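The structures come next, written out as structure tokens.
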Structure P
């Protein structure tokens, strides 16, 4: 247990030493004095960080060490950021078997399943994949090429959902693509039942608003009838095209920032926050950075 603490704290110390100074977006630029913040609040902050980033509570040794580190550095933003970044990026296997980087992306994956798929467990997704694979095999025996190809495609769609946390972690897909996978599958169709509900749900889940009349008509044409149309200035002619257009639109960037603020601060971002971080996400596709920026604030920490 001691070893875990030494490795973990050493990683944060190295992160602090290697921090580069860069332009930051800070709502109020007067650094407050945190002397007198009760230790229980610092513990609550550490506990919340672990749950929101890794899906588990800190071990006692982690809690004690990190509270001491934060208090020794007057709860300053650099120390908070180093701690958060370590919980997002550390790939060292801890003595209890945890890999914080892996846990971070697994947690992001779980949050998207909750957002799009009502938190369906992986075994249920894997079951749908198996059903599609068995159906494809039977179609191949019957010589039904169209049925075989369609079911193989469905099996791949479910498989892509199940591997999206690993794919996001290793950089082979973007967060945009993870969200596209979450809203382009048979489970999402069952939840939202028909094309009318599907179009509205994709807009609402991804960009936190419903489509205008024109946007709905164009989207419905693609989804329901495979007709060529234009949404957000992008041409498409299928349900897949529609899902890709929405999750790669400028408004998706706003939706991503909104999701982060609603998830971790229980509020919508204000205009300046939305503009700043949407632009950052558009340029860098760096989801982890925006989460760090939110989690190091006094608002999140409740200091």
Structure Q
């Protein structure tokens, strides 16, 4: 009976995820046929990143109770599991004879998922609005810890030492990141009990509503310009992201650092997301293996149509 219920549940989840991946597919078609040029995709991505997604994150964060959302066991579990997989991918990369910069990029690919553009809107719909708090915590750890780490490793390896300049670069990048700023501003309003005026709240709702379709379409359109070179490496990195990462997170959240069941299920689902597009932006900016990253994004996004549904279906099963 449980097996039948499980299959029905996973099928239902799969059908619910299809519209999200359908929007990605539509964006891919638009980019592939050049109906949407790379320049148009860049501007759409900028709109989503700086305006729509930031409005959504701020609106969500401002309406969350920071004291209820914040959880040390949750952070420790996610950080421990992510660091473990990060170390595994790092070891494999160094064993293959890669440079420190290339190793840092591959390790980032192996653990950082598309939480902002795909996870936040999709998991809020599939797992309920209560999922927003845990997803925001995952996003915060990804951006603050691992987003800083890759810049430190690449820049430090090139300069041959750590310097205040590197830390200044990291700090500047964090301050300029609209997702971090909107998240911080939202939690600040929440903690100070600052109520958002009705017209402002409506404005944020309307603008934030554009985040989901805009982000998914932009993901697809950007994938159209990516190639699937170095497939063997892309398959390994995609396996790390789609299999090893959620598995490690499940062990950490359910066994090592017991996390509240619902929050643990959201964390595991977030860990199952495909490789984040911002890793490609970093790789391209520093000129470190951008084609390798782009192939991993392409492969992991395609495979995640099935794997994400399976993971969400599994964590959504009655305990």
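For structures P, Q, calculate distance in nm of label points 7 Å out along Cα→Cβ at positions 43 and 219 and state which one comes out highest.
P
A value of 15 was derived for relative contact order in percent (Cα under 8 Å, 6 or more apart); which structure in P, Q was it taken from?
Here the read-out was taken from P.
Looking at distance in nm of label points 7 Å out along Cα→Cβ at positions 35 and 195, point out which structure of P, Q has the largest value.
Comparing P, Q by distance in nm of label points 7 Å out along Cα→Cβ at positions 35 and 195, the maximum is at P.
For Kirkwood radius over Cα pairs in Å, which of the structures P, Q scores highest?
P
Bear in mind that the values in this text are calculations on the coordinates, not laboratory data. Remember, predicted model here, so these are calculated numbers, not experimental data. Cβ atoms are built from the backbone, for glycine too; each structure is taken alone.
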